[in-house]
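Asker: Listed after this line are the structures, all set down as structure tokens.
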Structure I
């Protein structure tokens, strides 16, 4: 788990970094799994859960 990040005397929470990395990873996964995500019963819910899983893994393993 990360502690606060300091940039020019501004303290940023580590969650901001996790969300940024999760957005990049999710973007890559969404491009790879686009056909599968569109095929699911509820595509938007499947995309939400993929992003939730990515963010959870980053927080737990980070």
Structure II
């Protein structure tokens, strides 16, 4: 299966990109994480609102978040 492409904007202060990518990779592999996501806020991270919206979409579609 090809990796999912995330079109999140990179902003001055946002979610740690590696953490978000790893979390979404777990979801894509069908692995339900034990705890809700808690991403560090870093310089040049993913836009928080966009990531939160994507996680809400996955939650609404029945995905584990």
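Asker: Where does the value 1.8 come from, among I, II, when distance in nm of label points 7 Å out along Cα→Cβ at positions 20 and 36 is the thing being computed?
Answerer: II
Asker: If you don't mind, there's one more thing I want to ask. With relative contact order in percent (Cα under 8 Å, 6 or more apart) as the yardstick, tell me which of I, II scores highest.
Answerer: II
Asker: Given that helix-only ellipticity at 222 nm (-39500 (n - 2.57) for each DSSP H run of 4 or more, over all residues; to 500), derived from a single structure, equals -12000, which label among I, II identifies that structure?
Answerer: II
Taken together, the values in this text are just the output of simple stated rules run on the coordinates, not laboratory data. All values reported here derive from a predicted model rather than from experimental measurement. Cβ atoms are built from the backbone, for glycine too; each structure is taken alone.
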